[in-house]
1. If you work out FRET efficiency 1/(1 + (r/R0)^6) of positions 128 and 232 (r between Cβ atoms, R0 = 25 Å, to 0.05) for I, II, which one comes out largest?
2. Given structures I, II, which gives the highest value for mean projected area of the Cα convex hull in nm², for residues 8-135 alone?
3. If relative contact order in percent (Cα under 8 Å, 6 or more apart) is calculated from each of I, II, which structure is the one that comes out at 25?
4. Of the structures labelled I, II, which one yields 3.9 when distance in nm of label points 7 Å out along Cα→Cβ at positions 120 and 144 is computed from its coordinates?
5. Given a value of 3.5 for distance in nm of label points 7 Å out along Cα→Cβ at positions 40 and 200, calculated from one of I, II, which structure does it belong to?
6. Once mean projected area of the Cα convex hull in nm² is calculated for every structure in I, II, which label goes with the largest value?
7. When distance in nm of label points 7 Å out along Cα→Cβ at positions 32 and 184 is computed for each of I, II, which one produces 2.9?
8. Among the shown structures I, II, from which was the value -9000 of helix-only ellipticity at 222 nm (-39500 (n - 2.57) for each DSSP H run of 4 or more, over all residues; to 500) calculated?
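No value in this document is a laboratory result; all are computed from the given coordinates. Keep in mind that this is a model prediction, so the values were computed, not measured. Cβ atoms are built from the backbone, for glycine too; each structure is taken alone.
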Structure I
Amino acid sequence: MLCRVDYVLALVLAGAIATMLAARRVAAADAHRVAHGYLVVSAVVVALRVALFVVRYPLEVHWPPDLIWQALGDLGPVLVGVVYGLTVLEWRRGGFAAVLRSPEVRFALCLSTGLGFVMTAMGSVFYIDAMRAFFAQSGYSATFLHFIIAIEITGGIALVMPWRWLNLAAAAAGLAIDMFGAIYTHAHNGDPLDDSAAAIGMQLRLAPLAVLTVGPRWRGVGVGAFACAALAVAGSAVVRQPIVTSQPPADELEYFVDPGRGRLATDRYADLPSRLE
């Protein structure tokens, strides 16, 4: 999947539009079957990506797995778009609440989002030197990098555990802070918006997951999102250190926090994009 904001949004929109065009068929079908089908498709995509992750990283086999990995990466935002499409249909004409509020749909989002975070964090370990270079260039310590990796693995695993809604909401909030922090870091570094495409894409996953987890508490979700963004900015300011001049300049190093794929692109590490995107 291309790490561009417009491309990610286009994939989400495509999934939403396709769902709305199929509104009559979805409404006529049994809600449980629709929800179960969504879970099955999501689980198959996740399972294939986990298998390809093992092939691409520990085994270092990149062709043709890279092509399949990218194609599956495009399906993730499309499947998220299906949830947004169902939300619009429920808002405009009703009759789709049973699908949206089903445990299958919620678990599908938890599964794809949680394991996406885990794979991204584990992928970062394989290129830890490049990751440390980016964090140093951004004013962060190696210890903070290790903390972020641990948070993403722990939070990702927590999403797929059979917790009560409050525990899931806490895990989603922690990961949202992580993604807001990634977006803010790119903005602080003066990077283009597309460098934050992966983090924005993950926020688009976390938003419906948060709503489906806490139920009709829309105002609480909005306040929670604002609080997560504020904590991310404040936390970034607290942990940021003076930048060492020996680190590569900002235009030589770009970092994409991609929950579904993970991506690093640097002039000094030119072989990394084909491995991580």
Structure II
Amino acid sequence: MRGTDTAISIEQMTVAGESLKVLRGGNGPKVLVLHDEWGIGGDEILWQLLSKEFEIIAPIAPGFEDTAASSRTSTVRDLALLYNALLVQLSEGPMTVIGVSFGAWVAIEMAVMNKTKITKLVLLGPLGLRFGSPEQRNIADLFALSEPQLVESLYANPDIARMVTSESPREDVITWARNREASAVYGWEPYFHTPGLQCWTEQLTIPVAIIHGGEDRFVMDGYFERYAESFPIGSRIEIAGSGHFPHLDAPQQTFEALKPLLP
């Protein structure tokens, strides 16, 4: 696993019979942080900012990083059930969940199942919902794009891509390939969304804040506007000059937008 900040500890847990690696650190109100489709590498910047004022709880989805894949947890809904069981096992009170891209999809699935343990969703560059006709592509094909195309669609600052692409050192390339495989397991079909999920998002009574990059080319135009409108208490913040991962392209600006939304 790539190096983490010294303030972050790793706990190996058994949750609902599953082996689950959970990273924890920081001081203050607790927040659950769910990683994106590239694993935890890019989220380390976010953790460093959050851990100064919040205690983060960050599980690693089975199959990502150096964790074993699981036949019992192979869909986003499975993952949401597992993470909800984690909250119960930790005996934590209701908390805010921060989800990044793929992790935002998981966060929504958690919230529609569990209306007592989650008080707010803060979603960065979220995936998981689909709009328009069946022929209309909402999200770029992560698995079909060449690496230069992928970098262009995801990042406003291509130099950031060294953290998660094959430009990284060899050991990180292996992790990158494992994370790409895990993303395919969870998100290949249907492609990075749950059919009919909007029927449930329309019934959520907790605040849902969307934070997204102003230069996100990974999703179709207007995607995040429609995303925010899918929740009764939905709001949207655009981070200028950033791509699909605003916390990478503009970390301080993203944190400043994020902080007032947290407990």
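1. Details: I: 0.65; II: 0.90.
Going through I, II one by one, FRET efficiency 1/(1 + (r/R0)^6) of positions 128 and 232 (r between Cβ atoms, R0 = 25 Å, to 0.05) peaks for structure II.
2. I
3. I
4. Working: I: 1.8; II: 3.9.
Label of the originating structure: II.
5. Details: I: 3.5; II: 2.6.
Comparing all candidates, it corresponds to I.
6. On the way: I: 14.0; II: 12.4.
Max of mean projected area of the Cα convex hull in nm²: I.
7. On the way: I: 4.6; II: 2.9.
The read-out comes from structure II.
8. Values: I: -24500; II: -9000.
The structure behind it is II.
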